[in-house]
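Values in this text are rule-based calculations from the coordinates and carry no lab data. Here the structure is a predicted model, which means the values were calculated and not measured. Cβ atoms are built from the backbone, for glycine too; each structure is taken alone.
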Structure P
Amino acid sequence: MIQDVNNKLYEAWQKFVTKKEFNREEVRDVILQSWQNCTKLGISPYQKKVNRVFTGEELQKRINENQALIKVSLPVMENLYRFVAGSGFVVTLTDKEGIILVSIGDEDVAESFAKGNFVAGADWSEASAGTNAIGLSLSLGKPIQTFSYEHFCICSHHTTCSSAPIHDPQGRIIGVLDMTGTYEKVHSHTLGMVVAASYGIEMQLESQEAWDQCHIADSYKVAIMESISEGILATDGNGIVTHANNYAGKILETAPDKIVGLRVSTFLKPSHSLQKNFDLSRKITDQEADILIKGKKKKVIITVRAITGLGIGQKGTVIILNEISRTKRLVQRMVGAESKMTFEDILGQDEKFLASVRLAKTAASSFSNVLLLGESGTGKDVFAQAIHNASQCSNGPFVAINCGAIPRELISSELFGYTEGAFTGAKRGGQPGKFELADGGTIFLDEIGEMPLELQTMLLRVVEQKAVVRIGGKEVIPVNVRLIAATNRNLKEEVEKGNFRRDLYYRLNVITIPLLPLREHKSDIPLLAEAFIQKMNSFLGKNITTVDDKVWKCLNSYDWPGNVRELYNVLERAMNIVEGSTLELETFPPELLNVKKQRSTHRNFEQLEKELITEVLDEFDGNVSRAAEKLGIARSTLYRKMEKYGLNE
């Protein structure tokens, strides 16, 4: 019967290749369509072997690329071959393009088939080998069996092939499993075996992928846990630690693997409320707690949450630990400055001085912008803190920034923040600016007269719109900030000179508070000095109870160009030197001992300073940056001195 079918197929094949005639009753449609494709592709039906064969490095590359498929398929192929061993069959695996990767079969049969290049590296796609089961499985995407003269090329006429595509878990064809033997061995059961084997490979691939994904997910979760700069502990329902990351080990000063298996109560202070939390009836958020390490207590900030999504009857808790010192540093960095000073810390009885204090207290009850005007050392930062602490936003942050102390190119990113990639060196993820950090509180811009003009425009926009846009970003971020600015410059003159924007000046100059230089309220020197001495007695470990009358006379005779700050520094120096309980004149610096001599020296110093600056500027042909670098001062300071000595002309 097989021979009769074979003879009819031969006649049909001969008629097609010689006369291009065909009878659909004699040949399956899928085979006939493939013959027509082969004709269009210019494949010779008299081809005795496959011409496209990969060898050496090209073949090895294919094998390497399909290593996962080969690893899973080989055991299945070996099991399949055991059923047909010795019966004249070869089991073959190809890649998704029909390139043979590996074969298992009877040696004599394999040698016979090799004459037609049915070998590793050979291309058995339809476009290369004509009509065959491997090529049809790829083009049709389904199992198929081909027999004898159904093959288009004579190199395959003596065979029967049963092939099934292999799909990956996403449904993509990644290869073909084929079993080939001599044509008289054809049987429908053969195709059934190949289909079953192919399905087995697909199931194994799916299981392998699921396992790999679980492994990757587990590794990823572990990596995440270890990359977090917080201590993380996981416990079961009985409070036994089941996982501890490295940072938790650092906090507890114990190797993580030695923490696992311990009961949390062994290192948490027994009286702490966390011990009552293992029923998961409530949660704890950022509370202080004590942990016991080798008999010593250590403060931490602790957060506790129940682990959700566990199986029925399972309970667990995740505990997050932070060293309290780290938390404090984080808060200080976020806030940018401390606002400890209040109006009670501002000392003075001079009527003009008290008028400034009263105006500052009035400003504190408002949300309007405040401008503090005064020389260096008059306490502008103290007034700013006092206004903040007496205002409605006293519970919010107080963020201070000295516009004259930050390099010109960094002020914008400090004030307004930046996005990731905004400039070279920008931190990953970007960074919020001082306005964002001050949201809900006060921002104090000291030495605002030093701010470059281009940044004044950006500041004006923030003041008007109450929103910021980070450098390099597009997102508009609302900010609710009280603005206090300060300067030792005459901003009206700076506006007329074109150094300060007029519209920004009017925005800032809502409530202007002038701060008197100390020389204009010398009557307050004894009050200030007594307060400073009491303060320094405490932290310097001194016991100064009296002050020599000559000291008071000296302090009142001096003009205090450095104002209250200079007074404080002079007293601190004296108290570090004094040995008894009386502060005497000998402990004060020479410039205070003879005012006339000091004033003369001051004038001589100014002349020398002017000559030095002129000389250095000439040396660098007026290059302010290089001159400032050589003088060891900031460019803003050099600009002020140049203006003072008339060197800008």
Structure Q
Amino acid sequence: MIVEAGHFALALALGLSLIQFIVPLWGARANDPVLMSVGPVTALAVFVCIAFSFLALTVAYVTSDFSVANVVANSHSTKPLIYKISGVWGNHEGSMLLWVLILALFGSVVALSRNSIPMRLQANTLAVQAAVTIAFLLFMLLTSNPFTRIIPAPIEGQDLNPLLQDPGLAIHPPLLYIGYVGFSISFAFACAALIDGRIDAVWARIVRPWTLGAWAFLTLGIAMGSYWAYYELGWGGWWFWDPVENASLMPWLAGTALLHSTVVMEKRDALKVWTILLAILTFSLSLLGTFLVRSGVLTSVHSFAVDPERGTFILAILILFIGGSLALFAWRAPMLKQGGLFAPVSREGALVLNNLFLSTACATVLIGTLYPLALEVVTGEKISVGEPFFNLTFIPLVLPLLLLLPLGQTLAWKRGNFLGSAQRLYAVFGISLVTTVALFAFYYGGPVAAPLGIGLGVYLVLGSFNEIVTRSWSKGTPFAVARRKAANLPRSTWGTVLAHAGVGLTVIGIAATAWGVEGLATVKPGERLKAGDYEARLERVIPRTEANFREDVAVFTIYLQGHEVGTLESMKRLYVTRGMPTTEAGIMTVGLGQVYVSLGEPQADGSVGVRLYYKPLVLLIWIGSVIMALGGGVSLTDRRLRIGAPVRAKTSAAAPVPAE
């Protein structure tokens, strides 16, 4: 019965979303506060309905209700509880329900923020948000219903895809979706501003926290997905330029540009039209990623290959919202009042360059991702665009952007002094140069990119914290006073410093992978495999049986320059229901580096193929990403963002008029 109730709740949410779309929009047009107040109420009701629907599907999974087709296709009675719950979104229908749930959650938060958002802007925003909700609810109800029944019900389910039976499934998709869908609020605010024909610093103050929160969650989602692929697929890599990885990277790049442009708009009332366009494009890229993953046009380890009907429906949604919003932009943007002016050498100018590099980098990823699809449609020829293309196009655009980061932070608003700003970074330049030269000398004859990359990372980390030093300390200032000044700096400043320092740590981690070493051999118990200074000795292979799989566990002892440092296990699993094998890499963390062992196929003579890696400083890739997101979180606690935008106080009609 709860399954039917969940299905009905989705249909009810669709009806309520239609009300949320029409009535507030009409009210804003007629300037009727009563009609505009319908928006927040219906937004909350939509969220309640979709949350109940999601709960109903979760109950069906937890109780192994195999009368539901979605549960049959993606669950099994012996599956651990954590995978029964996370398996709710480990498939096309369930993940779309999670998408719509997060969409409704953000709409409800906007509805509850009535004191910090002008009523007219809130009404238009909720109407736009409702339009997006309507489209995806229709998509679910017409092509991707998660509550379809099977009669008669089978005794057992087909189990979840073994690659998804990992704790990463419980973390990665929700984080990624909060980031994706979070940009829908920026999109809705942008469309609302275009509908109303008004955009100002108040608008930027309102939009910035939503953009910041979405960016932070998307950063965590991408980082978690990268680490999941790193340890789950057994390839030993952290990024593969897979088309679906690119689908999440593109809105992140555009969202980063949007985040910086809203700062310029809030501070200087400039870049208005560009900020609106970026808000539209960022969510458009999120929708494009949804289409690529769920249309079946991509072959990827991450994608849900589905039937053409679903792909056509999503393509229609894509055309409607991307084409419609860009048409609205083309119509209304020329009517917007232009903002303030600034000198090319200024913090605003640096942020414009930041936007230029980020947008161009995003465009290169978009071209590399879509070109093979376009070529196949036109000529029927299949090609793949991989790492060489992206390394030659993406990296040359990112490098000058990274070099600009610390310098841009030191420039003054409106008009800056380039030489004066550079002088503040002399110590940073010097330490980074010494670090690079020392690494070249120590690793003479090794990869050139690694010392240069680490020097760049050191420059970014020190340059970021240089902002705190220059703002809180000057020659002769006592340490206690400087510490107090640093503690009293705005939290947005600390958040920016942490985010930029996180970028530097990630750059160091990426650069250090060039020093990674690898060994490959077929070994028997008692034999060793060497990779650089590390050796792995295969001790034994143990068969083991779990609830829904059986596995062969290889136990290795790890040695560093002949001294034992620990043991690790690497597994070959076979999931019985699906008959699908997987490889579970064994990983040992040594400082900030990792020893990584992946098993190949067992041989008839009892030996097994083993691949051994040592990856120095590899953890900095993900530590840096977490610090980036933490910086976004710290910025969100800034008082200016917490109190929201100022709203003009209402005056009573009966208030006395002061005498002249």
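Give the label, chosen from P, Q, of the structure having the highest value of mean projected area of the Cα convex hull in nm², for residues 238-501 alone. Result for mean projected area of the Cα convex hull in nm², for residues 238-501 alone over P, Q: largest is P. Which of P, Q yields 0.35 for FRET efficiency 1/(1 + (r/R0)^6) of positions 406 and 566 (r between Cβ atoms, R0 = 35 Å, to 0.05), as computed? Corresponding structure: Q.
One of P, Q was used to compute semi-axes √(5λ) of the Cα gyration tensor in Å, and the result was 43, 37, 21. Which label is that? Only one of P, Q returns 43, 37, 21 for semi-axes √(5λ) of the Cα gyration tensor in Å, namely Q.
Here distance in nm of label points 7 Å out along Cα→Cβ at positions 118 and 422 was derived from just one of the structures P, Q, and that gives 7.0; the source is P.
The maximum of mean count of other Cβ atoms within 10 Å over residues 30-37 over structures P, Q, that is, the highest value, falls on P.
Among candidates P, Q, the computation of distance in nm of label points 7 Å out along Cα→Cβ at positions 558 and 590 that gave 0.7 used structure Q.
Comparing relative contact order in percent (Cα under 8 Å, 6 or more apart) across structures P, Q, the highest figure comes from Q. Computing mean count of other Cβ atoms within 10 Å over residues 246-253 gives 23.9 for which of P, Q? Computing mean count of other Cβ atoms within 10 Å over residues 246-253 on every structure in P, Q gives 23.9 only for Q. In this comparison of P, Q, the computed figure -14000 for helix-only ellipticity at 222 nm (-39500 (n - 2.57) for each DSSP H run of 4 or more, over all residues; to 500) is attributed to P.
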